[in-house]
Structure I
Amino acid sequence: MRRRRLAPLLAVSVTATLAPVLATSTATAAPAATPWTAPSSADKGALNQYVKQKPKWKRCEADSPAEFECSTIKVPLDYRVPGGKRIDLAISRIKSTTPDKRHGVLFSNPGGPGGEGLYMPLGMQESLPESARQKYDLIGFDPRGVGQSSPVSCDLEPEEEDWLRPYKEETFDKDVTWARDVANKCKEKAGDVLPHITTRNTARDMDLLRAILGEKKISYVGYSYGTYLGAVYTQLFPGRADRFVLDSAVDPARAWRGMIQWWAEGAEPAFDRWTEWAAERSEKYSLGDTPKRVERTFWDLVAQADEKPIEVDGQPINGDDIRSGIRGAVFSPESATEAIVELKKAAAGESASAKKLAALADSQKTGTSGTSGAAEVPSDNMTASFWAVVCGDNSAAWSRDPENYRRDAIEDKSRYPLYGDFASSIKPCAFWDRSVEQATKVNNRVGSLVVQNEWDSQTPLPSGQALHADLKGSRMVTVLGGEGHGVYPNGNACTDGTVTAYLLTGKLPVKDVTCRATADSNAEARKNQERDVLPGSPLPERAPNRF
């Protein structure tokens, strides 16, 4: 069985036209964040026609479980013109095991942007306790433009998808040309569609699906980018949000250039933690008996690889490869230490374990072609949909002057030597068309549960804390010592118990919760990192692992 992975019109206008209607309370109402005017009577009528759709459910695949059903609905490409072009939204479900105990629907998203969510219910079915399975119909969907939902493409070649490029004076002009070419190819291939592949429109699609399913509210579990999607939904439709779990959270104020820069900022304290860990175990690993000496060992390897690439199994590794790879690896000190030990062996001409060195692989540095395995999905679909959201959600965050990226990359390499230039150098968003809408300002009192590991390489702890502050009705679960991207479920009784209790009862903890990581829960995180998946999510072999 193929499993695929792990991205408005005025809010009040959609609320007024999508049935069934649940009045938004004054306590949770969010201000409209778009300059658009309310739709005409004809447009309201067009939106209501979408609500009348009846999904034709059928078994998703011949070898999938019989209870796992799929369908396709239509959604407006542009919610301002609902009578215009329509696109597909691929949806799935696994119905509650005990209808008499059913509470409602539980939507989910695996992350991205660009992650496919159609098969999420299978992962949720495996990971949720039976008590929660009795409570919910599990609902999955590929976000608009992704996977089976009218997938977008820019006709990019694999080398054009290699998008995190270290700043070098001699190659910067080529990188500017690459960024401009990607933006131009996207505009030429899908310029009429890409401006509408945004988080706000995906949130609107979720609310339209809610209405089609006949639900007054939705509950939701979102990982990584999915936390931002969930937060945007609470902002646009505060009265429609029931029980929202936001795991490994994006800081809305930093969507999206700032979130990429978080990778550089967050890596520095993780690097310091790693050098201390390795120094304490110097007798075993021989990388140095003080943090400074471990650090020197690392930078000596970078310098050696810059002068002459280090070969492992016939593959050359240069200094930039080491810097980009260590960024994520240091969030798990044991894995990083073992990788550097093997790299040190290879640098000395000794036999090295390629398996242990795999911890230095940087999934952001390579293209993401072939994500779905479905013939009808373009090979660059994940990358195309990623740029649509990252550039289109908030174009104001991206300078139009390449020299600003040059300056930032130079400054940030000095401030954050591991990854600053990778994160801050030129991206296609510098040449993207202006956003159709303003960026979403998340600031509401909708109840939700933010869940965050202390040592998360993709969405560092301050990012989760920022979302918690924006969602003033939220509570936060912080896992001290927790490693990895994606928390729930991980076998930790404290975190799993808190999240499950909220999903079962709808009652948030009376105050924020602090859990401590266990050896087993961190081992599970390392195992998930090796598989490149989020715990509980049926993602394929090459998950987006972005946000």
Structure II
Amino acid sequence: MDTSYVIGVDYGTDSVRSIVVNALTGEEVAASVFYYPRWKQGLFCNPSQNLFRQHPLDYVEGLEFTIKDCLQKAGVDVAAGIKGISVDTTGSTPVAVDIHGTPLALLPGFENNPNAMFVLWKDHTSVKEAAEINIHATKFETNYLQFVGGIYSSEWFWAKLLHVLREDGAVAGAIGSWVEHCDWIPYLLTGGNDVAHLKRGVCSAGHKALWATEFGGLPPNEFFATLDSLLDGFTTKLFSHTVTSAEAAGTISKEWAEKLGIPTDVVIGVGAFDAHMGAVGGQIEPYYLSKVMGTSTCDILIAPESEVAGKLIKGICGQVPGSVIPGMVGMEAGQSAFGDAYAWFRNVLAWPVQNLLPQTSLIDTETAEALKNEIINKLLAELSKNAAALPIDEKAELAIDWQNGRRTPDANQLLKGAFAGLSLGTDAPKMFRALVEATCFGAKKIVDRFIEEGIPVKGLIGLGGVAKKSPFIMQMMADVMNMPIRIHKSEQTCALGAAMFAATAAGIYPKVEDAMVVMGQGFDAEYQPNAAVVGIYAKRYEAYSKLGNFIEETLS
């Protein structure tokens, strides 16, 4: 009997997914998904204020449910053969914890306080703090932003911490540390009780918290104390050492082993962000841009450390040795809204269905609800079908994809989306096509920045829900980029990447590259650029760039 099984856990924006994988073959034995109930109800969030918080109980309940559900499906023999568990999460999604490492929202008095919960990656309440960090950094001889593209974002660790400390005196008085989601789950599984011993992954630390070996760790206290006295001494509550995801955070606690029904010697790997592990699950190669396309995009490129030494890429989300694969520099970029932009447009169109159909007296309530759900569920597919049938017109409607601000290149979360060239002949499919085109143009901006900064991009690897489900969008992506894009076979590349790291941390493979070769599922589609339309898209890309520059210069 083969007893080498591992579990990969992938925390997304709306749900957590776990898979059980045979580490010696890559076969996915079982999978399970848990949708966060509090998040689904819209609790602790205020979209109009760009406030998005998630309760730790959503994460804990989802962790237990999905793993137990997977193991129930897989059988007792598989459960007994589990060797390792690794986790990826969205990020930067940090939380205030006490000195024991317990999120404050799990303590009496903080249960319903959004500031005591995880601050989701898409939370932009700290735009002011990010701007202050960017101005403050110019006052120092050492450029502490040099490894995060030169611009600090409101989506990241320090901006969110400063905002919460300023916003909430009770949280500021109780906080023992500030911890990323991807670091907290392994700590939970290993039974941690002293936050000083919580292992921090180089992925989250380097890309979001300004940790770098060149600085000897985090920037000095002077940098933070002179930014705001609330941060004076806070680095003593954090960390000076980081580890890669190929290493173990420890072994599972007795409590969690019994709760999940697995052996007590299961190794828990160090966590990382979803796109970084997803890139590994999607079998990333040096100089190929791995695009995890979901609600947002997170783009990952790796290169040997020796080949990019001394190069600093402006305007991206960081370049960190070992953040994806040990020995490689991991470079991160992305778009703040991708699938979210399409969902926004769907919701705009669905307003009368959502708000007027329930009031109808022509059909019963149950039928009205079923009809509403059917229409909403079909909208994006029908829009895609009709948009794909439209001729490509150089003068057609144009859109800008900044509905949730701009992540890269050159982070600016204050920017807004736009449509131009509308007429009385403009309809929903034409607007949708313009919006899809804009997200592809936004993706091209990232590729162009890498190339301008001396980092070649040899091709694209598409991962995630949009990549798997929308040939229309993927063909347009290939045409706009004028380069092929391969679509990975796995439906769960992030969870699969986590499983690969679990197999490495557990010692089944000496290197994650070895796990990637054996456990990788390969590619099941490839989109080639259509030479007949590449030139038209190039001209429209120029128009997109001019419109974006106008909006940024005059309306922001």
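All of the numbers you see were taken from the coordinates with simple rules; none came from a lab. This one's a predicted model, so the numbers in the text were calculated from it and none came from an experiment. Cβ atoms are built from the backbone, for glycine too; each structure is taken alone.
Summary of values
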item	result
Mean count of other Cβ atoms within 10 Å over residues 105-112 - highest-scoring structure of I, II	I
Highest-scoring label, criterion being mean count of other Cβ atoms within 10 Å over residues 153-160, among I, II	II
Among I, II, structure where distance in nm of label points 7 Å out along Cα→Cβ at positions 49 and 481 as derived comes to 6.0	I
Comparison of I, II - label where volume of the Cα convex hull per residue in Å³ is highest	II
Mean count of other Cβ atoms within 10 Å over residues 289-296 - structure with the largest value, from I, II	II
